[in-house]
Structure 1
Amino acid sequence: MELSLLPNDIQEAHRDFPASLAGCADLDALMRLKGAFVGRDGSHAARLMDLLKAAPKEQKRELGAAVNTLKQQWEEALKTRQGELEQARQRDAALAKAWDPDLPPPLPTRGALHPLNRLMERMVDVFRPLGYHVEEGPEAETEAHNFDGLNIPQDHPARGSADTFYFKGQDGLLLRTHTSPVQVRVLRRIGARGADGLSELERSGGIRFLAPGRVYRKDEIDPTHSPMFHQVEGMIVGKGIGMHHLKGTLAYAMKALFGPGADVRFRPSYFPFVEPGAEMDVRCPLCGGAGCRVCKSSGWVELLGAGLLHPNILAMAGIDPAVWSGFAFGMGVERTAMMVSQTPDLRLFFENDQRFLKTMGGLD
């Protein structure tokens, strides 16, 4: 179509026509646009017809073809847009008819704590009757607190970059691999002597606390591992603390979490910061001990590590291990959540599927 035969203002109006058509939000606006382009009087189409009548005979054929093509394009586009707007008006009318002003408005969705946060609170509440309080520390830690203060030797595999997230360009700074650095910080605080020559530990006669929080390790993601997870660690320091106190405390806590019929067992184990060390397993509630992928067909799931505080740990904090003793333990929140809720894959807790998260009310 040869637009150069048409007046400049009509050429410009034609170029702007698609945008003008799309901008018609209702039928009234469309009718105004329709009148401007193809209306009977004063429209662009009417002007073109007048132009065609006055054109020389030798131009009428070419000009007539251009005018008819242009008018046809406008009319078809206007008709299509009119159909779309009429359908939209019908949908709005149907919705308005279905709306009942007497019905109460829909309630907004209420936010809630994530199931893992709720479980951490529950785990803390289990120990509160035993006199434990909560201590916190930074997630970006130093090697001094994360490793050195826990009697972990320089050649220990956990110090390697294959296991630990180190900050690039920040010498000795890392994402904590456990919440045990909180224990180091607390021990150094209570072991420091004040102006009266006494330490906080000596003035209080003992301390017991929990350290819940997020930790980070370079673990492969699978049904029981994640590079970011949560722990709740606990520690008690006093006089005459022995293994019987540790076993009695943890047996009480596990029955409070899993019910009075919980079947648990202790196994000897090694950790640099406790001596002797132990691990505690719970009989797999998913398979009842028959064997499944979560318990790796053993019938048991490792739940926590524990042990009596190594004398070096106390000595590095300025606490005399000949006078004071204690125990420490640490458990994974995700694994505990899997056992409590009988969930076979901890990845479900991180995928933010609202249907799954809403079923986790039993973790309260």
Structure 2
Amino acid sequence: MKTKLEYIWLDGYEPAPNLRSKTKIVAFDGEPTLEDVPVWNFDGSSTRQADGSSSDCFLQPVALFPDPGRANAMLVMCEVLLPDGTPHPTNSRASIPDDPDAWFGFEQEYFLYKDGRPLGFPADGFPGPQGEYYTGVGFKNVGDVARDIVDAHIDLCLAAGIDLEGVNAEVAKGQWEFQIFGKGSRRAADEVWIARYLLLRLCERYGIDINFHPKPLGIEHDWNGSGMHCNFSTKRMRDVGGETYFAALMTAFDDRKDDHIAVYGPDNDMRLTGLHETAAIDEFTYGVANRGASIRIPWSFVQNGYRGYLEDRRPNSLGDPYCIAGRILQTITEADMALAVDEAVAA
């Protein structure tokens, strides 16, 4: 049977990569597995990943999903390789650890855009102020096609095998969010990218764009930006935890605050102002149930003996989930090592 394989990868644009894709038709005896999907190539000079004099880049399949939008089709998430088989400099996935016991939940916010403005905004000026739009119901809050798009996206993600955990209308008009959970940093991030791809492709038929910018309406207006809050836990955080370990984690996150901001998405200075449920970009703070802190501590975490998960609220909607998850795991590893040294000295 001939199968349509949609190869999907990240290009070399800065400061945030774009999704790219192209279709390869391959005959298989049955439903293909990841190992059956061949490596393919593309013109890297057209994606800012190669020079025209040596333009070949290669696509290494790394995750396979059913394509619910087409018959006899699969979605193939790929890493970009150089001709010698090594990871391309833009290949952020290859550089992160992949601990299967590290769990991540990403909360992807975005704006639906039509005719250069958020869906539901008048041609001139603004709609009513924020207040009723968050989890809102009704035409004046949601509009005429937004829920159709969101519901269709839910169905596409579930049919593709993505662990989509929920959706809701967000604080600004035309702004929405979906949440994805995954076990393993690479798998969780793969699913975010595929969910983004499905949303972008879906909106083509509506003549609507997705705006992932963290502050598309600018800092001068009283409208929320878009984040990609990252909920995370490791086996030690879930099984052992403890107040001493939590303190070590927060010290490590504070020490590395600039390194986190560097990979948490471009233009975050426009969003992390200390307003609109954000912490200031140059500070590191944490607090129980505090949505204005860098790290929000769920009540369940404290009540369970400082065990469970934490929410980093600094990543923004344009962030690369591979980079975000990788940086969080690196900082946790540093905290583990520092605590081990302290315990050894104390012993």
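Details
- Computed 3.1 for distance in nm of label points 7 Å out along Cα→Cβ at positions 117 and 237 - originating structure among 1, 2: 1
- helix-only ellipticity at 222 nm (-39500 (n - 2.57) for each DSSP H run of 4 or more, over all residues; to 500) from the coordinates reads -8500; which among 1, 2: 2
- Highest-scoring label, criterion being mean count of other Cβ atoms within 10 Å over residues 181-188, among 1, 2: 1
- Which of 1, 2 yields 30.7 [mean projected area of the Cα convex hull in nm², for residues 53-252 alone, calculated]: 1
- Winner on mean count of other Cβ atoms within 10 Å over residues 77-84 once structures 1, 2 are ranked, highest first: 2
- Each of 1, 2 could give Kirkwood radius over Cα pairs in Å, for residues 93-148 alone, but the derived value 17.0 comes from 1.
- Identity of the structure behind 45 (criterion: percent of Cα pairs over 40 Å apart, calculated), options 1, 2: 1
No lab work stands behind these numbers, since they all come straight from the coordinates. A quick note: this is a predicted structure, and the numbers were derived from the prediction, not measured. Cβ atoms are built from the backbone, for glycine too; each structure is taken alone.
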